[in-house]
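Each reported figure results from applying straightforward, stated rules to the coordinates on display, with no laboratory input. What you see is a predicted model; the values in this text were computed from it and never measured. Cβ atoms are built from the backbone, for glycine too; each structure is taken alone.
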Structure 1
Amino acid sequence: MTLGLTVITFLLSLGISLVLMPPFIKLMEKYKILDKAGGRKIHTGYTAHMGGIVIFISFMLTVCAMLFAYATDIQRPKLLYMGIVLFVMLIVGVRDDMHNISPWTKLFFEILIGIFMSYIGVRLDSLGGFLGIYEIPKWFSFGITTCFFIVVVNAYNLIDGIDGQAGMQAVNVFLFCLLFYVVIVGSHFNNSSVVSPTLMYLSALAILGAITGFLRYNWQKARIFMGDTGSLFIGTLITIFIITSSKYAMLCNVWDGANNSFEHTFFGLHLKATLAPFLTLFYLPMADTLRVFINRARRGKSPFHPDKTHIHHLFIRLGYSHQRCTLTTFTISFCISIIGFVCALLFNDNICIPLIIVSWFLYVKLLHFIVIERFRGGVFNKTTTK
């Protein structure tokens, strides 16, 4: 990919997002499609939502335009499959934002999409040597992919609690994935069983542009929220990136004994760990969701019972503004991602994944002493409803 194509792709998506967002906000306000404050929602008044529609349109128009203009037919079937998956999740999100569908209905569609993703090849079919395991049975691959998809989508949905936060967490994931495809993958692969690097590269640029345009109107004080419309489809795209990038990291680790080097490395770099670095990109949403679910269960509540104990709720209660809280959580995610990739260059998954598990316990303890101890009297004993 040339620098010019890179800039054009990002600016095209950004431009579409910036142009469409103001009239879309007015349309939502005109027809009273607004998100009302109250319960565990910590904004005030009424705010337009379903901004995910504009993000989706900006993303898909840009990817289609750039791919059909510059790429080969090889990527187009994968683009069609990806478009179907994302569109279905977008529609589920729209329906939920409009009429609050039941969690079981959402789970049903998430299972269907997880199975479909596995069927078209976007699945975790190898552990890359973690615990000595490489290829895994197809039936198990379908199951673990579907479970992973459900976890990521719902964790991303739950982190969407304050102005700018969901968008910035997504920026962290796609930015590092973009760098991975530039620095490590390059243009060496076009494996028909994996979404091509060209499509992944264009998709990362397009979604970064679309989200950047959205953040212009979602920053404190937000004029629009992405809603489940955005969080479900972006969470789906994050899952696709994590799984596909991990598979390419495994392909990059093919050793060429004759040349005493790794076959497909770029700039001489390769990741010794192929799963762990991409899990660290989404570390904060998953770690915080697990922490909250466990605390709810310990209090005898359903893990799905809503409350105000997520990390952004705690920071807000410390007096942080939405902007400061969003920048703090983004900085945490950014630093963890850097550490994750540095460790992946030095150690394999047998070391990196246990480090991720240990770091979760450290995260819980650190958050407890820095934040929760200031609320003796009980942030965890106060229950609020949506």
Structure 2
Amino acid sequence: MRVQVVDPPAYTPPYDRSLCAALARAGADVELVTSRFVHGSVPAPLGYEVRESFYRLSGRRDADAPGRRALKLAEHVADMLRYRRNGANVDIRHFQWLPVPAFDSRLLPAGEPRVLTAHGVLRSEGWERRRRPLRRMLERMDAEFGRERLAETGIDPARVRVIPHGAFDYLTRQPDEVPLPPELADVTEPVILFFGLIRPYKGVDVLLDAFRSLTDAELWIVGRPLGLSLDDLRERASRAPGRVRFVPRFVSDRELPAYFRRADVVALPHRDAEQSGVLFAALAFGKPIVMSDVGGFGEVAATGAGTLVAPGAPEALAARLQELIDDPAQREQLAEAAAAAAAGPYSWEAVARQTLDLYRELTR
């Protein structure tokens, strides 16, 4: 089967490339059509082809270069039109991100069955603004990944499939891992890790409020701020009796393992979410996870691979984190369940099997 996976803005290279590699291992002929990832390195293509045909001008600029965002938007329409004209001899087009639904719904190529993984479009944040253009785009698809929130657009539920996100196990096998900076490597207290883009819906402020009640631990907040200022977060951190360390930048794949290997607990205090790539990195490293009861987090917790707290509830979050900090045996139990989930229902082999079953259904 000839499969084309399409992520124009390269928003999720770990997901795209893990899926492509798993589909290729399962026997599919796979091409990833995307753009250059400007923030750092990406996983090498294993068994599939990569074509970086989107954003060829803005992709040469640094991520924070002035005017890059406007140039990227101008390129998007032209690149989508070129993509539609050029066509491809494929059986399935599987889109990962279509960032401008109002335009993209009119620019999609016709022909082969189309699938969309609804990354990041279902959060409550800005939902009413996105609902109508998203529905127009979804109506052009033959299947989507997601469930309840997609039904709110009026899409036929029979066109929606739920396929698990895979654990990012490739991160655990990198030959050139970078060690922690010395000031972090010297820490002896248990470490609570928040990792990934720092955005309002991820509840870092809730985590900092919870940390004010904790003892005998450090909190590491590692990731690039997006859409907010660190000033408020630093002020909240200053009220905590324990040490809070910020690493406010993009952390590359080579650096990531050292943070997860050192963490005693990974915290995902989200106010809202569908899924989280950080969650599936934590599974791959077999880490105890404390996460809000939002989106698909509960499905992961049901395997025993994590524990849930109510979103936006710092007291409940603090109590659960302190319980795990004080109980190494309980942390070990959660860690073992996380590793088992990563090797089982959240393995990329399982994801590829279900995805190929959907492709076969659509092509028939």
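Side notes on the structure shown:
- Among 1, 2, structure where helix-only ellipticity at 222 nm (-39500 (n - 2.57) for each DSSP H run of 4 or more, over all residues; to 500) as derived comes to -11500: 2
- Top of 1, 2 by relative contact order in percent (Cα under 8 Å, 6 or more apart), largest first: 1
- Identity of the structure behind 0.9 (criterion: distance in nm of label points 7 Å out along Cα→Cβ at positions 31 and 111, calculated), options 1, 2: 2
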